[in-house]
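We did not get these values from a lab; they are worked out from the coordinates using the rules stated. Since we're looking at a predicted model, the values are computed, not measured. Cβ atoms are built from the backbone, for glycine too; each structure is taken alone.
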Structure I
């Protein structure tokens, strides 16, 4: 089958959407499908078993789509929707975010879901769209796995962009109070961003610089090792996350998970997490205490977690997409 994937952002850029669309293209290519990815990212990445067209003219895109069996787009774009409408019969949009702005652009994107075949990464995203949709969760990269069966020197780990929406300030506030109760506890912070300097100064002024490690941006095996050095992954997002792939990565690496309870995060973490209300420091501290206290028994959940994660492998999610498209009669 000939599949065209359109993702305005893609490799070599780093992010959840970029990795998700890459894993999807890779899984379909390995199944023997002819896959072409169209992106606006001009930088070249390493060769893959699928083709990548970077900033092709729209005439070339439409030429490909005339012969394609399936046209899969990552999120609604006002730059490319006309092509989607033109090939509406085979147009599938995977929604990794909401379009809740009351600006005309947000309204237009929501209305366009009435004309597409919609797949959402979570029920939270689905309930924000006027168009009918099916929920298929995101996948995680198989590189993430439990490699450490011994001691984990860090009680907590945070991974992600250090921006206000991600709630790093909430975690720092909670950890500084938590360490007054558990003075031996340690926190590993992975990532970078505009909030880093402010929060580093905050930790230093509290005299707890020795308790917090700032690892910077880590990828691949280094990120896997970081997860495996911590007991609990904390996802303290202030905003309602559409899903939360980091939760799957953390579970796969043997971490317990503490997460804010807004958006699609609870759908990613499932029954394996401890939750707190977005932005509530006191609730976060309580969740951190409980997660650490329960961690010695966390290995009892190993089989259940592995079964859960099998539903989120790239192959499983790629197959679920194709099964849904077949149910829509987009191909035979």
Structure II
């Protein structure tokens, strides 16, 4: 759940899943929540020998949020330990209040992060509509990439129960385009979910690595796009051998590709994590698209019709 106040700029993110361990870290000597959110140069995901399919690895994100806030509050609760934890930081993380830890036999699992961005540092006086829509989109992304997780944004719930529902949102938006915008889906394995539709505007993609939106793509997108292009070309040649001369770029330009994958210890080109740089051999899994999926793309989407239209236009 996400909540915000446009006037104050205060934002709350609440998760009713298992809370953060309310324990003192054996090496650092401070509570784990304090370490995660308020101690620089620390992360639970540094060790590359331990393979994980998580988004954050270096521990910057949460702490940067704290640094760029006038107030940052962490609350977490553990039903297992029967404890509640709360800690407050102020003035761009320069003031750290001591953590408050209470025993509670009725404690339930949750984590709540409440922060007030230092809007002046971003030349803002309030949360504007662009920022709010970006926050809302991120909430929808979570609903679409995490099956079975219910999310809401400022009290608004979404009828999105998985990746297929998420992809259909794009089809709904594109219904006024030149194509019918139908997409076909392929659940390859628990780490790879793929969808393909047609595009009127050149190659397009929407992709996620460990639930992070990779808006600029990367090697996971190339990996799947290359397979789709090869499969479509093989289908076309099977129909007519004269299509053997079709360039891969012509096929790719008519694809709208959706990729939702889990990559072990992913690497990105920047802290914004928009482009995956992890080499293929280090993905930790394979995604081999079945032949039937290529047939579905050919028979159930507008991809082939658009490619043939381009060929005819080129030959006229």
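To test your reading of the models, identify which of I, II gives -11000 for helix-only ellipticity at 222 nm (-39500 (n - 2.57) for each DSSP H run of 4 or more, over all residues; to 500) when calculated. The read-out was computed on structure I. Source structure of the calculated read-out (distance in nm of label points 7 Å out along Cα→Cβ at positions 4 and 156, 4.8) within I, II: I. To test your reading of the models, identify which of I, II gives 1.2 for distance in nm of label points 7 Å out along Cα→Cβ at positions 204 and 228 when calculated. Working through the options, I get structure II. In this comparison of I, II, the computed figure 2.4 for distance in nm of label points 7 Å out along Cα→Cβ at positions 28 and 84 is attributed to II. When Cα extents along the principal axes in Å is computed across structures I, II, the figure 64, 42, 35 traces back to I. A value of 3.4 was derived for distance in nm of label points 7 Å out along Cα→Cβ at positions 236 and 268; which structure in I, II was it taken from? This value belongs to structure II.
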